[in-house]
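Asks: What follows is a set of structures for review.
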Structure P
Amino acid sequence: MKHLEINEAGTITLERLTGLALPDRDPKPGDVPAVVLDVETTGLRHETGDIIQIALRPFFVCPKTGEVSGLKPAIQFLGEPNEPLPQVIKDITGFTDDDLKGHQIPWEKISAILGRCKFIVAHNASFDRKWVDHALRQRGLQSPQDTIWCCSMTQLDWTSICRPSRALEVLSAWHGFYYDSHNALADVDATLHLIRKNDYMQTMLASAVTPDYRVFAAGSLRDENYLLKDRRYRWNPDLTCWWKAAGSKIEADEECQWLTKHLSQVEPQCYEVDPKQRFA
């Protein structure tokens with residue numbers, strides 16, 4: 001057992017996650033195939049790095065209620081990178097070059113698994129999807145076209161639920177358990193264990209199938225960057241522009257009005273995002 005000190009009033013007891021509880025029922029009509037996915041990589045940029053571990057935990061889920069059924073065993077694959085592992089990656093993941101030597105990730109098999117799924121769940125889907133899509137393209141394989149990626153990190157309002165951190169380790173501790181983080185096999189089970197609690201799965205799936213919007217502060221001045229940062233805009237280095245997600249057309253229109261009112265030189269631009277293209 002471990003303890004996490006919350007405040008002067010006391011502590012909470014954390015239980016080690018050693019496995020997932022089986023669902024209460026088998027899949028029934030209306031349930032759809034889904035998978036939790038996680039990757040460990042040699043760095044942050046998919047253009048120049050390699051995936052060294054990928055794990056998948058297939059299951060079935062009712063899109064309306066979020067109820068999980070038909071839980072299948074988790075699977076993982078290792079991949080030998082093109083370059084020796086940086087020491088920081090060894091420290092984070094626990095892998096050594098010898099651990100990965102000779103291993104190849106079967107991307108054809110992974111592509112087939114993902115293609116059968118209605119939902120792919122990842123904790124930080126914008127990271128995982130870019131790496132997976134890039135790896136598939138490199139091998140002449142197509143990314144799933146009718147699959148919706150879901151993000152357990154961004155499509156749940158964690159700040160109102162617990163505390164202002166969306167790290168999987170922190171959220172897990174806040175919900176009473178801990179696990180071996182930065183191992184893809186452990187990460188997928190921790191993610192699924194977390195979002196099966198309360199109505200998290202239902203809320204995340206509802207968000208995932210709803211189109212959202214991107215607001216771009218085109219032409220903003222560097223001197224006004226602090227205003228955008230304070231309003232939680234993010235910098236897109238490829239487009240050289242600040243942007244922010246909006247959950248509805250009304251919210252996007254209000255954000256464009258705010259840009260026009262508070263920035264001296266800006267051309268607000270708003271685009272609807274197809275749920276199937278989100279996080280790409």
Structure Q
Amino acid sequence: MMITRSMGQIGQIGVIGSTSGSAGGSGLPLYKLSAVTFNGIADFISKTGDLNDLPLTASTFLSYFWVNHRFFDNDGQMYLSSSSFNTYIYRNNASTFSTIQPYFKDVGGGFVYTNGTIPVTSANGWTCVAVSLDISNIAAPILQIMVGNTVETPTALNFLSSSLLKISGLTNWQVAGGVAGLYLFGGDMALAYMKLGAPFFDLTNVANRRKIITAAGKPVNPGADGSNVTGSPANILMRQAAGDTDPYNFCINYGLGGMDPTIFFTVGAPTIAPTSPSN
């Protein structure tokens with residue numbers, strides 16, 4: 001099944017998150033979300049063609065996801081990917097410790113990737129997974145991984161040939177899965193965010209982390225188009241609004257990449273998740 005959603009079709013478009021209460025005693029307003037379950041067998045979100053607003057050049061990348069792995073802990077699962085796996089955020093299978101592996105190609109055909117050390121499985125429950133990259137210095141790229149409030153900077157496997165990421169031709173974007181429906185995510189997802197080309201977002205900076213996750217481990221409101229995170233709109237921002245009972249609304253892109261709001265579509269039959277990171 002493939003279903004698209006446009007902005008005009010969404011009756012709850014203004015309800016992008018309640019801010020009543022406090023986020024785990026942090027003093028920050030509680031950002032409430034619902035979530036969508038992807039079964040790990042047939043469900044994911046896809047798009048053919050380029051995103052509308054990608055920068056011409058970029059040396060930085062930031063992405064984060066609110067996820068709850070519930071199915072297929074032993075399998076490799078993707079949160080985000082683009083055509084031919086030029087860019088992806090991957091959760092390794094159990095034989096490689098269920099850790100996060102981000103991978104990026106540059107314009108010259110080189111690449112950089114790393115393997116984290118923090119497992120992400122069903123035992124984590126709801127958690128925030130984030131990746132931040134800066135390849136402006138190709139001799140010493142910075143590639144950070146955050147799981148919950150823990151940040152690591154594992155040694156990057158550096159085969160870069162350029163300080164610019166491959167952007168042109170990044171088509172066939174997938175969320176909650178890989179190209180052609182490979183490596184499907186199995187569990188619940190409440191929010192997906194991606195930004196190319198903003199100033200490097202240092203995840204070791206506590207003030208930066210508090211734009212994504214509270215000290216108590218709860219979501220923070222990214223803003224209507226994601227601008228609360230870096231100061232400019234996201235390229236991809238998907239979320240399930242609090243109280244929204246239509247799982248197909250998760251495929252709406254609120255970032256600038258959603259200027260054509262029907263460009264993403266849902267494959268399979270995701271359902272509303274029984275819990276969310278706001279619970």
Structure R
Amino acid sequence: MKSLQSLQGPIGIFDSGYGGLTIFEKIKHLMPEYDYIYLGDNARTPYGTRSFEVVYEFTLQAVEKLFELGCPLVILACNTASAKALRSIQQNNLPQIDPTRRVLGVIRPTAETIGTLTKSQHIGILATSGTIKSHSYLMEIQKLFPEITVTGEACPMWVPIVENDEYHSEGADYFVKKHINNLLEKDPQIDTLILGCTHYPLLMEKIKQFTPPHVQIIAQGEYVAHSLRNYLDRHPEMDERCSKNGISRFLTTESKRKFEESASIFLKEENINVESISLE
């Protein structure tokens with residue numbers, strides 16, 4: 001029987017690109033004592049326009065890599081992966097790979113908070129095409145709050161704008177305004193907007209600029225962080241398996257230098273240690 005210490009490992013956080021760093025930052029801020037491995041599949045981003053099968057295949061490769069690196073718990077800090085791959089991995093792969101490990105997503109923690117936030121009972125989802133087509137937010141919210149009306153708007157250009165560091169540009173204004181107007185035309189009663197993609201908080205200034213003041217805008221990071229904290233409180237056996245030395249590692253399928261440059265946009269940290277890996 002292996003000792004508990006030998007079974008301990010970091011919490012894995014996965015995203016198709018850099019957006020998951022907005023989740024990682026909030027989790028680390030709330031729980032700085034834990035160890036983390038952040039894995040960005042930057043070479044194959046974006047996932048939002050890819051098929052269900054491809055997103056599932058890529059996400060499973062990432063989860064298996066993080067398990068191989070010793071993570072007992074993996075967070076899919078990517079809405080597209082949470083929408084298109086999470087359930088299949090939980091139901092079909094985990095029992096075969098290791099039924100004691102866990103993979104969690106970002107959609108349910110966000111959905112759980114909505115009931116306390118909307119007064120009009122009308123909410124809007126801004127997300128990638130893949131997340132909108134999956135109807136994941138609609139299904140999760142209606143399971144919990146059947147009285148809430150959910151309207152989605154796909155924003156396919158928003159991730160490329162952020163990934164290419166154009167989110168302060170006038171070009172971004174056009175695409176942000178267009179999709180917010182589209183959404184509010186579909187349902188003028190919306191009083192709460194969920195940013196259903198981890199890249200979108202970087203567009204927050206622009207989104208606020210084009211959103212009426214009575215509409216509140218929900219970024220996921222803090223909700224996901226608090227949900228993870230609650231999960232570990234409810235599952236002390238998993239909490240014991242998470243190592244706590246305050247160490248963070250960053251892995252990318254792209255070049256190290258490119259990741260370092262782009263990650264500095266998302267993180268306040270100057271020096272991050274990045275390693276380049278392959279998932280194929």
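Asks: The value -12500 for helix-only ellipticity at 222 nm (-39500 (n - 2.57) for each DSSP H run of 4 or more, over all residues; to 500) was derived from one model only; which of P, Q, R is it?
Replies: R
Asks: Could I ask something else about it? One of P, Q, R was used to compute Cα extents along the principal axes in Å, and the result was 54, 49, 47. Which label is that?
Replies: Values: P: 54, 49, 47; Q: 47, 40, 38; R: 60, 42, 34.
It must be structure P, since only it matches.
Asks: Comparing relative contact order in percent (Cα under 8 Å, 6 or more apart) across P, Q, R, which is largest?
Replies: Q
None of the figures in this text is laboratory data; all of them are computed from the coordinates on show. A quick note: this is a predicted structure, and the numbers were derived from the prediction, not measured.
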